[in-house]
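**Student:** Next up: the structures, one after another.
All of the numbers you see were taken from the coordinates with simple rules; none came from a lab. The shown structure was predicted, so the numbers you read here are calculated from the model rather than taken from an experiment. Cβ atoms are built from the backbone, for glycine too; each structure is taken alone.
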Structure 1
Amino acid sequence: MTSNWDDEHCNIGLHYDLHANRNDTDLGTRVGDNLEQLLKELDIDFVQTDCKGHPGYLSWFSKLPGSSIPDGLNYDALKGWRKAAKNIGIPLYCHYSGIWDAAAAEKFPEWRVVIPANNDVKIKQNDGVPFGELMCVRSDYVDKLLLPQFFELIETYGVDGFWLDGELWASSPCYCPKCQSAFREATGKEHIPTNEDDKDWPIYWKFMLDSFNAYVTHYCDEIHKRYPHISVCSNWLQTYRNPGAPLVPIDRISGDNTYIWGLDVARCDSRFLSTRGKPWDIMVWNFLTNNGFRRKDAPFQVKPSVMVEQEVAVFLTFGGNVQIYETVAPLRDGRLVPWRIRQLKEVISFIRKRLKLCKNAESIPQVAVLHSETHFYKNVKGISLMYGGNTRPVNGAVQLGLENHFHIDLLDEWALLPRLDEFPVIIAAEQHDMSEEICNKLKRYVEQGGRLLITGAESFERFGAQFIGAETVNVENSCVFYIPAGEGASPLYSDKWRLLRPAAAKVLGNLYSLDRAGDDDTGYPAATLNQVGKGFVAYIPAAIAQDFDYGHAIGSRIFFGEVLRTLAGDMMLQVSAPTCVDVALRQQGKRVMVHLVNRASGIPNLPNQGMVDEIPAVGPVFIQLRIKSKPVSVQAAWDGGDVDWSYDGEKIHAKVTAIHIHEAIVIET
């Protein structure tokens, strides 16, 4: 290994890939152009470079008979990157496309994923990935090509690790004889579903996910057996769209954020990944395209520095590492562009400035949003092993909490069960198929003094009328009711609406059939609050979180915030700020930090326009923080803004004049 750093010390990285293809001739011809100098100027901790992309062709000279190398390749790009990384003393990881390998599919058709003979799979390809280019996880691909190429790379080039792309997100169910036989043996079922409407589709889908996990476990074990120091990562495995115990022995967790609209996506990913117990990073694209992907009339544009900084601030807040994806799409010769690197240096400086306070900090539990893996896997649709589950209710719950300025943590059952009692408030938004274990423990949590917010018509039956403190009058399908929102009302669509008659529960606002015109009160509650033992449970009888993720109705945000504040009572942290400010409460030893991330944009975010080059400062922000004794100091960490504060013997009262992109208010005790 070129350095003694492990992944915990690889905080900032540069990712560069080209996805070599059959016709490439220029790969590596310009790798020597100031590469070492530019990498050194960037002040990064690791670099991740091109090795094998989705076409399956290599950007290096392999001697293995199964490898595919462009006929016109004359230069070894990987050799140049290896030399540069070694000279400046940073690890070199390889970008390698795993499951998606078009060249291997052409050479070894027996390794391909097989679709059903009746072609009954509704979706013909997965996120633009042709079935004919995907490898079956039970084929000889992993042992006869993937692992031999890895070993050759380690032994010939001394690479320090692998970041496998085209894996979870590109994988699809396979119907080859090996997979069909394994399914029957594992489940005892003769019928193999080929359609997402089949009642057993979630069973087959989960079987294929387990098969994928076994494939990754196999290559991790084989690599670690021979080369224990090598770091292995499978893109998006064990992330937000892949909940559950992180048992597959990858060394780090990573995923490339969406190239456009990445800021909102980051809010859930960062909170979830911080609970996995492994080093993690998110790769942020340094460029984007409007109006669609890879269109001639929509070329890639470089993102302004402030836009990248705003996106990475979300990950930094929760202690994550950052990779920046930099490739100039038309250039195939391996060079870096100096002016773009100089701009990236501003982003690297922004990150480096924040690492000391962001790393090795922990979340102070306030509000937990449940992302039940049991519910997730019981309701999968489609063929994608990454995008088959519905995360909208969880997305919406996180957004609703953040936009009401609560500090939100996001945990699956695996992470939440051992920590239930740490959280004053828990939100279970439309998670009606959660496990029996967590359902029972949530009831006990409330009885012992916890506060639980449940949403969704179907969740009523999961917890029961007595627990919620109301009875069902009727369930309406696919309709709109109006919920109170301040002085007005707001429409809320839900696939199912449960109309309730309160028993022990208190009513938190009524439903309206129209826009609160005066005579349209239905007499049914929009939400209820019930005391159970020492604690309280609030219930909203519709899919408000799913609807908010879809439509982002302001009235839903207002109503949800009123219900959550009524349930939560006097929280440790209370913040008054513009809606665009996300709050996080973190601790580093005796130091308490209130992170403030400004998500504002200075231009309209049109449906086809994702570029942001102006981020206006917003404020003021008012903070109340309950703390046992008067702090030594309360100050802004980075931008140096004034913080007016006082201590009343119980709480800090602080005012921050303005937030630009990311600030932390540091309380030294």
Structure 2
Amino acid sequence: MTLPGKAGVNMHPATRLVDKTIQSPETSPAHAPELAALSEHLPERLGQPPLLVRYEAEAAWLEAHGVEPRLARAAAARAAALYAMDEPDEPGAEAPLWRAQMAAEISPGPLRLAQLFGLSAMAAERLHEAWALLGTADALMETGGDIRLARDPKTALNGYGCSHRPRPWAITFASSTASSSSARGYIAADKARLAVTTALLRGIPAGKAVGVCISAVRRGIAKGFGLRAGEEIILAASGTDTELLALALTHLAGTDKPILNILIAPEETGRGVPMAARGLHFAVDTALGHDVTCEAPIEGFRPDTALANIALRDASGGVRAACVVEAEIEAALAAALAEGRRVILHGLDLSKTGLLAPSPAFLARLRELYGDAFDIVLDACQVRLSPASVQSYLALGATVLVTGSKFFTGPPFAGAALLPEAVAARLRTGMLPRGLAAYFNRAEFPVDAPAARGLPEGGNYGLALRWHAALAEMRALLRVKPGRRVEILCGFAKAVERGIAATPGLALLPAPAVFRNEADEPWERLPSIFTFSLCAPYALDRCLTPVEARQVYVWLNTDLSPWLPEQPEIAARICHIGQPVPLAQPLGEGQMGALRVSAGARLISGEPSHRALGPRARLDQEFADVGVVFAKIGLILANWTLLSEVNPSPSYRPRRVNG
């Protein structure tokens, strides 16, 4: 239970939603049974229906914080309805009518709400106007993103195989891609949601209530990364959205030159990055819910922007020498400047497989040689670096792209661009491309940003809640002493190496050591993303293709015990790891799919579901779970033909939890 409630609240199974607070002469008796049925459509657990616990605690919290009782109970009923939509119904049970009405995207209307809850006209209108901003933290965190954030109704998981609701039964080493919320993150998001809900129900305008929530995020990011005066933050729904934003900021550079965008290994960043880097739509919808055509031009962006892709791996998949990569970067930069282009040079810290390029020293040398004739955009979306390293990049005049949803293990779709002072100053002149209004609201930008005046008023509430969850994980990480971080990451590396060595057909892919400068903190030089290939069980001279590796990734996230009953302890475990990365086949032509296990901030700060264990026992459990991941991979490869035939799908809960 994550909602704070009053001690002594009546939560007996016989409790009805329509108690003496809601039932009144104004309430239509014909509709009272719809609300009263709340306690009759769920099994009792621990002596009380969880839906009633959820409802009563929320109503009590809102009342305790100054919300008129009937209005508090009406808002709590909406949250309870959305909660119930994600809970399994009893076999053969029909969902009650009240649930569909209160969980609907569109309000039943002020008159209907007044009728159901005995509300005054003013209170009913207030509830109606706030409708889209009321609900559970997980439902609201699923808003304000594109189609990748949508949950599959069959699995209750999004496109990343995770959930905004905590999933403590899952073994999670997926921070290189995305993670389900932890209890710590969820509680932080829920506290922020309750504050906004209370403000809305007390008559605070939506823009102001959400704006306060977003301002708190901005302060948290600034504090976490140690930003200095003049440096600014722009929030973005995802890392790809920050890439589009970086291009828009170069449009404000005060020149009318065509742009060359130099990307570093875009195949190791994000699929939509090359499109966003040219000012093209990178999905079929946007974070603000606009339907668009993927790869179509976005209004206001220059149509003549060109790309130069710098590879970090050779044709055989090996990592190219840093000196070769940097020479290629400098040649592309010099040629573009000679042609009269404005250049955006990307840095990558780190890639999907843990690669860093180019070095900060190289970027500093280019800045000294060419001055401000080019922009530096540092893709640090993995955020596997210290605040001091972020500050060093900002000191080079680099716009630093970060997320709260990779290493920090916050919910997916929480991005931000950290702007050095010189770039932040651009927001006070010119106008951002008009098409950016499909992706950003005004509140995601600093208050003093006239260039954003063409954006919609308001803010991305779902994005703000996701960042609140991520900031809770960031704060927990920063409380851990650097020496302890080193100890944990070294232990994780040994556990991964043991697991790979014990699993036939797997091979750990080498990666160069991470080095930025002499001031690096020891922990940020250690590997935290481990990439490995999988030998195809049907052909020992080939590795699994990207499509086949994705099947392994999905089946790991699935309770396989019905199909593999011989080893139920391993088959039933839910294991979520990083999505496959396409790399060259080590032998022969084509691509293989390399999977990844990653250490996230929760491994260091402590996974909340392990809080009952002592520090040593907790780590022993985490490292044992690494072994379970590789044992399940071995089980999948050994039963490849069978699993390929049945192709089981994952679900939010394992089957034993579903019952």
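**Student:** Tell me which structure, out of 1, 2, gives 0.70 once FRET efficiency 1/(1 + (r/R0)^6) of positions 455 and 479 (r between Cβ atoms, R0 = 41 Å, to 0.05) is calculated.
**Tutor:** 2
**Student:** Then there is this: Identify which of structures 1, 2 gives the largest calculated value of percent of Cα pairs over 18 Å apart, for residues 463-598 alone.
**Tutor:** Details: 1: 61; 2: 68.
Answer by largest value of percent of Cα pairs over 18 Å apart, for residues 463-598 alone: 2.
**Student:** Comparing FRET efficiency 1/(1 + (r/R0)^6) of positions 135 and 423 (r between Cβ atoms, R0 = 35 Å, to 0.05) across 1, 2, which structure shows the greatest value?
**Tutor:** Largest value of FRET efficiency 1/(1 + (r/R0)^6) of positions 135 and 423 (r between Cβ atoms, R0 = 35 Å, to 0.05): 2.
**Student:** So helix-only ellipticity at 222 nm (-39500 (n - 2.57) for each DSSP H run of 4 or more, over all residues; to 500), computed for just one structure, reads -12000; which one of 1, 2 is that?
**Tutor:** Details: 1: -8500; 2: -12000.
Among 1, 2, the structure yielding -12000 for helix-only ellipticity at 222 nm (-39500 (n - 2.57) for each DSSP H run of 4 or more, over all residues; to 500) is 2.
**Student:** Quick check: 23, 19, 17 is what I get for semi-axes √(5λ) of the Cα gyration tensor in Å, for residues 383-494 alone, calculated from one of 1, 2. Which structure matches?
**Tutor:** It must be structure 1, since only it matches.
**Student:** Kindly point out which one of 1, 2 the value 15 was derived from, the read-out being relative contact order in percent (Cα under 8 Å, 6 or more apart).
**Tutor:** The value was obtained from structure 2.
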